[in-house]
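Engineer: Pasting the structures here.
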Structure P
Amino acid sequence: MSAVPPLGTAHRHEKGRAGRFVTFEGGEGAGKSTQMRRLQQRLAERDVEAIATREPGGSPHAEALREALLGGKAASLGPLGEAVLFSAARIDHLDRLIKPALARGAWVICDRFADSTRAYQGARGGVEPRLIALLERVALLGTTPDLTIILDLPPEIGLERARQRRAPDETADRFEREDMAFHEGLRQSFLDIAASEPGRCCVVDALAPEEEVAQAIWHIVEARFFRGNAEQKTEQASA
């Protein structure tokens with residue numbers, strides 16, 4: 001697990017309460033949904049409103065695009081066409097769910113975000129970095145995660161986990177069907193993103209037992225967002 005990065009940009013509403021934006025990234029079967037749920041529960045214990053969402057999806061129009069993207073209907077457009085559709089879904093998701101939640105002081109915990117477009121359509125799909133960066137600027141308009149947790153594990157293990165969680169009549173999605181070389185490159189792409197932005201990204205070993213992974217994530221979140229507040233209160237009390 002990487003060191004805990006310093007506090008990033010906070011999203012605040014009119015009363016000054018911080019709304020935090022936390023994203024989860026990683027390859028297929030990394031356990032993002034499980035760990036998001038556990039983090040949401042820990043935040044609830046601290047009386048923090050936390051909304052769990054996903055990409056592509058999270059809003060009605062974005063969910064419609066999710067079906068086309070993960071079902072493979074958009075694959076014929078190529079990686080750049082897919083990147084454009086992911087960005088369109090992201091704009092709707094931001095406008096309808098993420099930005100309003102942050103504005104009222106809620107936390108948003110998202111299963112995938114712009115880093116997945118960088119990794120899947122950029123590094124692995126071959127879309128030029130300048131085009132990915134342009135799409136990202138247009139879609140995000142400055143709304144970036146305060147923290148990104150990258151769950152890392154060997155792709156063969158992640159793909160097997162993904163296979164086991166599927167219903168008997170459910171088929172692998174558009175990206176799960178890619179070959180092992182693609183998924184190995186994808187893993188490296190996420191690690192490269194983490195190395196390039198250590199102030200935002202933390203890598204967590206997803207091979208560890210579920211409880212240990214959850215504890216590692218909570219340690220990061222607590223140190224980054226809560227420990228400073230507790231120390232400040234202690235200083236004020238002793239003043």
Structure Q
Amino acid sequence: MTKDKAIKLRKQGLSYNEIQKILGTAKSTLSYWLKDIELSDSAKNKIANNKYQKNTLKLIKRNKNQSKIARDNYNKIISKAIKEFDKYKNDPFFISGISLYWAEGYKKGADKSKWKVIDFANSDKHMIKLMMLFFRKYLKVPEEKYKAQIIIHPNCDLKKSLSIWSDITDIKKDKFIKSFSKTPNSSKGIRNKKSLPNGTLHIRIYDVKQFFRIIGWIEGLKKHYKV
């Protein structure tokens with residue numbers, strides 16, 4: 001009988017789906033026949049392992065699909081930004097900002113890194129001020145998206161540096177990410193104290209779309225100058 005075969009297969013550790021494929025019996029019928037069947041530990045483990053493997057495969061497939069969708073969206077933003085570059089190509093300030101970001105900004109998120117955020121770091125207050133003007137003029141993101149972080153040496157005054165960088169960037173102090181000290185090599189200790197009294201500032205903008213927009217502008221710059 002089909003019911004006896006279903007019971008035998010279930011005791012062997014097969015799932016309802018697997019039994020259905022073999023016997024062609026509806027799941028509702030199998031559920032009625034097999035709901036009170038006592039399974040051995042080995043059968044329970046086999047069913048649990050099969051379920052875990054299937055769920056893992058589904059998760060991997062879903063993640064791959066989501067990654068592909070995200071990548072397609074990123075490529076669309078980049079393509080649009082490459083075309084948008086033509087609008088600004090004769091603007092010296094725009095070219096200066098993109099060139100500086102290309103040289104000093106974070107770009108790995110466009111390739112393999114999962115961290116996709118605008119991050120420009122420098123210790124030169126004039127360069128930081130210029131980049132803040134650039135970001136505000138061309139990105140026009142809400143002010144709450146601007147964050148900053150100071151990387152400072154232990155022999156420097158963090159409180160003083162925070163006030164200085166806040167004034168330079170017009171980013172409120174409460175928008176600064178927790179700063180931390182970087183211990184210099186002994187041979188560089190004196191130089192760092194003199195040349196980097198206020199540390200290095202990271203300007204961060206947590207906006208994935210704008211990150212890929214900048215990447216597209218850089219690609220537009222490369223394309224324009226054929227480099």
Structure R
Amino acid sequence: MNDSNPTSLPPIISSSISPTSPLGESPDDRVPVAGIVGAIEAILRQPRRVMFQLGNGNAGALLAVLLALTVVCTLAYGVVVGTFSGGTQLWAAPLKIVAGLLISALICLPSLYIFSCLGGSTARLVEVIGLLAGLLALMTVLLIGFAPVAWVFSQSTSSLPVMGALHLFFWFIATCFGLRFLCAGFAHQQIKSTAGLNVWIVIFLLVAVQMTTALRPILGRADTLLPTEKKFFLQHWSACMDKRPPKQ
């Protein structure tokens with residue numbers, strides 16, 4: 001990898017947005033993003049509009065919209081997750097997924113800002129927060145697109161390992177597209193080295209999957225709402241694959 005090249009990103013998340021075209025150069029970039037519906041359209045069709053507004057004085061309002069969109073979409077997807085077990089999981093799973101996602105982002109925010117500074121990015125803290133919020137918003141919008149498929153499987157199979165693997169697969173795909181948005185945003189912020197950003201991506205993925213174990217059960221059922229035993233996520237997944245009820 002050539003650290004002097006701001007577009008040298010992992011193939012799975014490489015950006016299709018050319019950083020050589022400055023944000024705001026096109027009139028379309030300067031169209032304001034208004035409301036949740038407008039944010040969905042912008043982040044899916046014209047992500048440059050989101051990136052431009054995050055760096056031009058309206059970051060606060062847009063940040064609130066992106067976070068609201070993240071919460072709404074995550075709650076909706078969480079309800080679908082909860083239909084696998086029913087009962088208390090219909091409300092517990094959505095709350096746990098929202099909490100886990102937001103806490104993971106908050107935990108990883110300081111390291112993201114530090115790595116962006118070390119990489120030579122000109123992004124301010126509010127812009128870094130905005131790009132992270134855009135990552136979450138795009139992730140959760142894509143998860144809503146997968147929700148009907150997840151619901152079909154949740155109603156037609158009782159296999160916890162199968163459903164767990166399916167949700168992880170959907171989450172991984174959604175996260176890849178969210179990371180593309182984040183990397184494209186930093187490319188426009190003149191980041192000179194992506195080494196730190198690549199390290200942060202690994203950290204974020206590890207924190208997110210560990211959070212699913214820390215807040216278990218999300219798919220299945222247990223005697224307690226939250227676990228009483230500490231576990232590494234690989235240990236928990238191994239227990240689930242062996243079809244042994246994991247200790248909570």
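Here, each number is a calculation from the coordinates, and none is a lab measurement. Keep in mind that this is a model prediction, so the values were computed, not measured. Cβ atoms are built from the backbone, for glycine too; each structure is taken alone.
Engineer: log10 I(q)/I(0) by the Debye sum over Cα atoms at q = 0.15, 0.21, 0.30 Å⁻¹, for residues 88-143 alone was computed and gave -0.46, -0.81, -1.23; which structure, P, Q, R, did it come from?
Structural biologist: Going through each structure in turn, the value belongs to P.
Engineer: With mean count of other Cβ atoms within 10 Å over residues 112-119 computed per structure, which member of P, Q, R shows the largest figure?
Structural biologist: Evaluating mean count of other Cβ atoms within 10 Å over residues 112-119 on every structure, the highest lands on P.
Engineer: Starting from the value -20000: which structure in P, Q, R was helix-only ellipticity at 222 nm (-39500 (n - 2.57) for each DSSP H run of 4 or more, over all residues; to 500) calculated from?
Structural biologist: Attributed to the structure labelled Q.
Engineer: Using the calculated result 17.9, 65 for Rg and Dmax of the Cα atoms in Å, pick out the matching structure from P, Q, R.
Structural biologist: Computing Rg and Dmax of the Cα atoms in Å on every structure in P, Q, R gives 17.9, 65 only for P.
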